[in-house]
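Listed below are the structures to be examined.
Throughout, read-outs are computed from the coordinates displayed, never taken from laboratory work. Only a predicted model underlies this, so the values are computations on that prediction, with no experimental measurement involved. Cβ atoms are built from the backbone, for glycine too; each structure is taken alone.
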Structure 1
């Protein structure tokens, strides 16, 4: 079926000498993978490799068979030209980290308009703003809501965060409880929008610990989640 849909590029993988396999989160049908034949050698085709950098926002005309196989893109155009996301070295490291997060957590080939709108807004915000040192932590927290495992905030006055249950608790659990600066830091991100990030001030050690806490939380709640390979580079740059 031929569809016209907005899409966000999640990843691209070189296949043979001239082809790319591109994964996109589409507004119409969720996560889709496409075979782009001869795109690395062709200079006359409608599709360009520059269209398929991670997190690029596109308008696609594509053939979706919806059988779990590789799909085909007929036309593509960029609908939001980023100003800094792919040019700034710090933001580029974030782009790689976020694309790995999406690749590891979003699997469904089904419409999720709210998630799509959240992602589109988030990446546009990141492109346009400079107060983004803790963007990835807030992004992970907000993304967990769309993925179905947002923490329970009923008892945020308690000191311990149960990673398995996603709850703040009064008593320490030897197996699943986190405590200390990273838990208190995590509490600062609840009920915040990206524009509020300027209010959050974390030391480099607390930022690292809070991010690691969120990644551990994802490992418990997102099936098949893998720690991004770009994490080491990200932490080195942001610390």
Structure 2
């Protein structure tokens, strides 16, 4: 209830740490990066770093910049970073890092960018958590403000090369962050410090998501798979207290 209601007796409202991706992306200069086909753009990577717990109300000032544009040959990868300051305290509250994968926009001979990969432990995960998404999950998640028709309009999804609308990558990311919060942080947002990962395969509303977690002290590696065992979120790193 602490993450869903603001009027429950003896239960102060708190904010899920992954809400940082909703409020922290302001100031990103999307209108200054040139033209691209929105039908062919998908989320590539996402990361957040929290310097303090996100309050349930208040005001932030967010400043963003495009930090890199990589040429992957068949696609361009756009990298953005944004830092948000809590206006009430004047202190940094959170930082986000976003990478967008624009299919069909590469091939100009530019730098391909980093391609580091994480080697996961050769053992069973320390924790596994499974969540079932709903058939209308994307229609619910779009109320967060992401109204990209790729997640709701069948004709738009088909034009983008998908058989039907896909689930928002950040919705899948939110399910993953929820598992990390409850499993490693004891459901306490103050202990949630940083989360980074790569989107590796589309998720469809109604899919089941299993988050596998390998712990090493106050850090962890994670990845998320669907009901068929396909990895949908990969190269995940997490830091907590």
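Structural remarks
- Calculating mean count of other Cβ atoms within 10 Å over residues 38-45 for structures 1, 2 picks out 2 as the one with the greatest value.
- Source structure (of 1, 2) for mean count of other Cβ atoms within 10 Å over residues 22-29, computed value 16.8: 2
- Mean count of other Cβ atoms within 10 Å over residues 54-61 from the coordinates reads 13.8; which among 1, 2: 2
- Read-out Cα extents along the principal axes in Å, computed value 62, 36, 29, structure in 1, 2: 1
- Structure from which -10500 was derived, helix-only ellipticity at 222 nm (-39500 (n - 2.57) for each DSSP H run of 4 or more, over all residues; to 500), options 1, 2: 1
- Which of 1, 2 leads on FRET efficiency 1/(1 + (r/R0)^6) of positions 6 and 102 (r between Cβ atoms, R0 = 30 Å, to 0.05), largest value: 1
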